[in-house]
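Next come the structures, one after another.
Rule-based calculations on the coordinates, nothing more; no lab input. Just so we're clear, the structure is a prediction, and the values are computed from it rather than from any experiment. Cβ atoms are built from the backbone, for glycine too; each structure is taken alone.
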Structure 1
Amino acid sequence: MGNSKIYLSPPHMGNNELRNIQQAFAANWIAPAGPDITAFEQNIEQYLGNSIYAAALNSGSAALHLALILLNVRRGDEVICQSFTFAASANPIMYLGATPIFVDSEPYSWNICPNSLEDAIKSRLAMGKAPKAIIAVDLYGMPYNANAVNAIALRYGIPVIEDSAEALGSTYNGQRCGTLGDIGILSFNGNKIITTSAGGALLVKNRQYKERALHLATQAKDNYPYYHHTDIGYNYRMSNICAGIGRGQMEVLESHINARREVNTFYREIFDGINGITFQSEPDKKYFSNYWLTAITVDAAVAGTDIHELMKALADDNIESRYLWKPLHTQPVYKEAPYYGNAVCEGLFESGLCVPSGSGLTDDERARIAEAIKKGIGKN
């Protein structure tokens, strides 16, 4: 019998998620409403601080969609988005009939490049097109360069949506990711640092935005004794059951962050002394990453191996790994979208790999991973 599968980032449960679900069943709070939702939102708000209001939703994509609606993005508008990210960062732009304007990464954080961002803004303004928003992503848990990006956004009067789907627990200058922009979003998908099975949250800085978001997220029913609608609404609210899981997960968030950072250190020790291996790393002391996923690049000419050989060596022992995100401006679905940059993100994609980073990795699993990596390097 072969070895059991080691997944890239599997769910990692604590002790109280099941208790919360059982209590919800006992009280018959099964529908997408109930006390666990309110409590989970309060948990998030207390953790993030900074006068944040959280709306618990059924996905991070729903949160991004509502964030764009709150900023009045409409058909024909343009929204700047980091190219080096998952498609879900940009797809909600298309939901609204707007156009994504993709921007390259900086080589330090791998996130949106301030220089390319300003080039894009100046270019679009010269065409008479003022971008309505900027989507800055905290890639793999690494905060974006908030000082530089936010200063540019302020200079041109463009709000920043922080896609912090992967970065709960990360900080920049001591401030929690998700609160660095004008609006933030989180994801609690099954592979994230904590999970609600499926879910997300919208993070705003005034109560009116939260109330508006929740109105839209619950089919936009107006305050009438019958069903009356003046807005198009969506079925975006998180269920009480999922929120109960989230409440239990919030209790173990800090231990998960510590574990992910320990996993990152584990890989640095494995690759220590091997030339040609570069990690996505905190550029300076302002950055604190939860290292949701440990990501590396491999210079094949120097390392004597490449990402394909490493991935195969891991797969041979039933260990999952994953290529870095393929830049969105190179995706067929976005081939007509404008792009500004210098091919930094293309180079990262061509040479990069995410390795198993679960907070529940056992000593035996780490030993298997280390042995597989050594084989992958030894083949060349």
Structure 2
Amino acid sequence: MHLIYLHQHFSTPKGSTGNRSYAFARALVEKGHQVTVLCGSYGGGVTGLGSGFDHGGVRVGVVEGIQVVEFQLSYSNRLGLFTRAKLFLQYSLKSIKYLRMQRFDLLYATSTPLTVAIPALFAKFVLGKRYIFEVRDLWPELPVAMGVIGNPFLIFLLRMLEKLAYRFASVVVGLSPGMINGIEGVGARRSLMIPNGCDEPPAIRTDIRSLFHLNSDDFVAVFAGTHGVANGLDQLVLLADEIQSRGITDIKILLVGDGKLKEGLKRSAAGLDTIIFADPIPRLELLSALGTASVGLQILANVPAFQYGTSPNKFFDYLSVSLPVICNYPGWVSDIISEHECGVTVPTRDIEAFADILVSLRDDPTKVATFRQNCAPVAEMFSRLSQSAAFVALVEEEANLA
């Protein structure tokens, strides 16, 4: 069976971003199937291809058994909305051009961006191929809720594209209960939840304090992820200010990553010794260090649509290395933390309460140790191996119907 996998932001574990598509593609290859990934050049991502692009802006190669087709479309979260939209459409058009020349059995399209539905619908109606559509974020619901997209006509077009993508997919995969509810509400014929997964913890650990030049006795609260509008990281600047105003010097807020708001956050944090901004590092290196932090921070902006409609990579990364989680919003992630006692949920935008919790955890290493122990069984529940197995079973089932 030959699967075409559409993921504009594909990366191997050597990049600093998520590797769900890589893990799924590898699982199919290990079962003897052929997989071709169509992707762009994502900031923080590493496709594994080292050759230059040809005159058409394409490079092709085999990476650990996966055929990777990379289009020369450089994307970054720092880009403006218009530039990003242009890149999304260019990726869709280049994917359509490629699909017209290929023989394949099934197509798997993962969003965001939602525009990945365009080549998927082309495959359905022009090439007569079945496709599975994966929803990583509910579009356009989330960007509308954040105020990122406000043009009524653009919202209308995106909602129409969403309905078409869900309606004509053989299966729509969602990553959280809220996504499944949203998918079914739009009219998907069949939906299936395959959440993000927890990778196996690294065999070798790197001390995060040494890696980022912190004091050996610091209580380190780490955020590892995108510094964007959705993340609400201004709350961490306020938290650092609150901690410093209390005269506390051994609690550090460490932010590892990049994004369009990073420079503004750094300016807001000028003069604060309790917050440290670090550049993104390769995912494998990050995982080896995360487990030696004190707690992991799962932070989002105060947008109700986030509460059940997201499945954040960083949350599962924290669990995979037994790092207790502090979450700043109610919802699905908070429910998991509460049920399994692997961390704490703080009241949304209550900075004083947030600081109180960090202080209490610093002063109670036994509780932190208990949280760490409770992370392991949750990580097993969401193991990458089990999620990959669910993906393979779904794809094989659909390929048999093609």
Q. Of the structures labelled 1, 2, which one yields 1.8 when distance in nm of label points 7 Å out along Cα→Cβ at positions 20 and 308 is computed from its coordinates?
A. 2
Q) With mean count of other Cβ atoms within 10 Å over residues 156-163 computed per structure, which member of 1, 2 shows the largest figure? A) 1
(Q) Going by distance in nm of label points 7 Å out along Cα→Cβ at positions 12 and 340, which of structures 1, 2 comes out largest? (A) 1
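Taking relative contact order in percent (Cα under 8 Å, 6 or more apart) from the coordinates of each of 1, 2, which one would give 15? Present the calculation step by step, with values, prior to reporting the outcome.
Working: 1: 24; 2: 15.
It was calculated from structure 2.
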